[in-house]
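K.L.:
Heads up, there are several structures right after this.
No value in this document is a laboratory result; all are computed from the given coordinates. Here the structure is a predicted model, which means the values were calculated and not measured. Cβ atoms are built from the backbone, for glycine too; each structure is taken alone.
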Structure I
Amino acid sequence: MSLEHSSLTASELHKTTYKYDLWRGFFEGVMSSGIQTFALFIAIRYYNAGEGIKSLIAAGPFIGMILSLPLVHYTAGKGLKKSWCSAIPSALASVCLIIGAWVPSLEIYALMITISYILRSAAIPYLTSIYSDNYPHHKRAASFSKPLLLTVAISSLFGLAGSLILEINIIYFNCVFTIIGICSLAKAWAINSMPSKVIEKSSHNHPFGNFEYIFKDREFGYILLTWFIMGFANLWVLPLRIDYVASSTYEIEASPMIVALIITIIPETIRFLFIPFWARLFDRMNFIILRMILNVLFGTGIAIFFISKNLLIIGIGSALIGLAFAGGSIAWALWVTKYAPPEKVSAYMSVHVCLTGVRGTIGPIIGYWVANQVGPTITGFISCGLMILATVMLLPEIKHGHRKMLASS
């Protein structure tokens, strides 16, 4: 049970939240590895799933992001604690993961895995709001980064351990997903143990009212547009990367260990090493220039990944993608704090999360279709081209980013 928020000092709030967030980060690492590597791998290699099923599984986390906006709206003002509302979806996800692990049916597996990761993503705004309430402004980025580092490290380690289990016999995926399900339940415990306030009453009469800020704040809306282009180019090839190295369709058909190495271990290790570097840059440099650098890294990494069937070249592309994700994860989580008025950070963030969900939901479907039409190599080059377009579109915003940097210094 979470502690009473009002009974704790600011120091106690920070210390207690940080303690349980480290536990959350640990268990989240296992879940992250599950969705990045094993969920699609089992659908492809064990069940021989079609494009529709694979697209559905890949879209699960992003459907949850879309649903987070109405979920927050309809739980607002009901006297419910943020920690409880964030923990319950994780507990329900645990049940779905274990059912999907043991019922021998592709349809049940796909449905349960998809629902579990919808639930995982739907709770993001509640957790972000807990951070905003409990972490002091000047320590928020540092406090946020440590559990993130733990998540990345555990994701890599579990990716390795899980792949070794599947190397013995792929049927043992039920054990792998049982472990993921148990960690989802443990994550619910960690979140529910955080002190939290009740969810504030919404200022809008309908769940999508916060979208008005796209039009009221020109800079915010324009950056969201460029982010949508960049994010779409990134997310539509996210599940295709697994298919590219795991499926017989593209004649690579790598072993579970190699798939985990390329999809999880290499990029997550690079991400772990460079998160502190990008965190320092985020605090010190023009955000627009930082975003442009990340776009170029993403585009280059994706193009290299799909340009060859040579595993070494694919691994280099994966490493560049991991380098970009190290900075991208920080930028994604914190950039609105540089543009939103302090009292509207959560409102701005809800729009950003929802739009991420939109592009993540439709992206894999379109990505698989395009890859079937023109092949993965051309698809990778199209992604790189869209990244370059988004980068060029940001050029006029450099001066605004410089002004924001000076205002916050």
Structure II
Amino acid sequence: LAYDYTVLAGTQGYFNHKKKDRMLHLAHEQRLPVVFFAEGGGGRPGDVDAEGVMVAGLDLTTFGAFARLSGYVPVVGIVSGFCFAGNAALLGCCDIIIAAKNSSIGMGGPVMIEGGGLGVFKPEEVGPMDVQTQNGVVDIEVEDDVEAVATAKKYLSYFQGATSSWKASDPLKLRTMVPESRKRAYNVKTLIKALADTDSFLEIRPKFGPSMVTGLIRIEGRPFGIIANNSMVTAGAIEAEGADKAARLMQLCNAHGLPILSLCDTPGFMVGPEIEKRAQVRHVCRMFVVGSHITVPYFTIVLRRGYGLGAMAMARGGFHASFFTAAWPSGEFGGMGLEGAVKAGFKKELAAIEDPQKREELYEFLVGQLYERGKAINMAAHLEIDAVIDPADTRKWIMQGLKSAPAWKQEDACHSFVDPW
């Protein structure tokens, strides 16, 4: 489906909707993916085609029919230019939005804004890409419409099954991806690219909620959705936007039958007065609610830190909720962050020591004790996780798990729609 911006600015007329409704009906009936080129100005004021036929046109079925495709077939929105009002309303129903860097997207264009007495603006000032990529509206920003089409094709390929040929990096590289220092950050995107088939990682919403990385990958040609904590942002603590991002990726995969791989390295959910202003309680709990309804195979690998409720959310609600939960030897675990646990649990003992140096020595000793207790090998020995694995065997573990899991069927999707957010 494509609006032509050279014809009446790509606006929506009466017969335009009838034509679109026909295509949407066929897409639903034949279960066809939809690619929607959304450039245009929305509803067409003074539509002469509709004189004597309608008054306001609020009985149109187009928007409901378009939304009904969500979770039923893959729906991709593409923008290269201006997309306002009705066009943007359809775009917002898409599973994924791919936009060129010169695009502007908004629920009302300059004419509507001025008509509402809200000021005079240029089209470029309404929903530019530096806004819409950081707030999560646009999933993937590209250079131009040519790259947008190529990206759409790549995205859709993940929902068309496995590829017969693939290449991968030397798995031994994974052994050195996590730093020896437990307090040192690292680039988890580099790790994902090393784990996945060569050039198969398609990142989704990179500028929104950057403490969480989400996207699509292939392993031995098989498509997966992936979520991963990013230790380079808030030390990998899960904040509201990152949780929304992860939950939506889970929904997308669950609706279309893609197994999910979770790479956990988090100190837990972000806490504090500032984060609560962003409705942290509600947002992070989306991961629990969505995770508990997932029917596709779900695999959790703990790369390093697995602490508190945040780690449980990364594992679909708990370490025994995933098809398997394995850890690399660098894995460390606890009911909360070690430093916080010592400060809270041994507050009186630490306060009783007057000498600051001796107090610090006791503090470091207690942290060390908890660290030793929470090592991955102890977690596996107590059956709280399933195994400690060689990082070089990670791909093999994932594929063995996938082959062991029951085949997923379309009717298994409990929540078949994908939340627009």
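K.L.:
Where is distance in nm of label points 7 Å out along Cα→Cβ at positions 336 and 368 largest, in which of I, II?
P.N.:
I
K.L.:
Given -0.22, -0.64, -1.33 as the derived value for log10 I(q)/I(0) by the Debye sum over Cα atoms at q = 0.06, 0.10, 0.14 Å⁻¹, which of the supplied structures I, II does it correspond to?
P.N.:
I
K.L.:
If FRET efficiency 1/(1 + (r/R0)^6) of positions 280 and 400 (r between Cβ atoms, R0 = 30 Å, to 0.05) comes out at 0.25 when worked out from the coordinates, which of I, II was used?
P.N.:
Matching structure: II.
K.L.:
Out of I, II, which structure matches -26000 when helix-only ellipticity at 222 nm (-39500 (n - 2.57) for each DSSP H run of 4 or more, over all residues; to 500) is calculated?
P.N.:
That value comes from structure I.
K.L.:
Comparing I, II, where is FRET efficiency 1/(1 + (r/R0)^6) of positions 16 and 192 (r between Cβ atoms, R0 = 41 Å, to 0.05) highest?
P.N.:
Evaluating FRET efficiency 1/(1 + (r/R0)^6) of positions 16 and 192 (r between Cβ atoms, R0 = 41 Å, to 0.05) on every structure, the highest lands on I.
K.L.:
Identify which of structures I, II gives the largest calculated value of distance in nm of label points 7 Å out along Cα→Cβ at positions 216 and 264.
P.N.:
Checked I, II; max of distance in nm of label points 7 Å out along Cα→Cβ at positions 216 and 264 sits with I.
K.L.:
As an exercise: mean count of other Cβ atoms within 10 Å over residues 248-255, calculated from one structure in I, II, equals 25.1. Which structure is it?
P.N.:
Computing mean count of other Cβ atoms within 10 Å over residues 248-255 on every structure in I, II gives 25.1 only for II.
K.L.:
Follow-up question, since we're still on this one. Given a value of 12 for relative contact order in percent (Cα under 8 Å, 6 or more apart), point me to the structure among I, II it was derived from.
P.N.:
Value 12 for relative contact order in percent (Cα under 8 Å, 6 or more apart) corresponds to II out of I, II.
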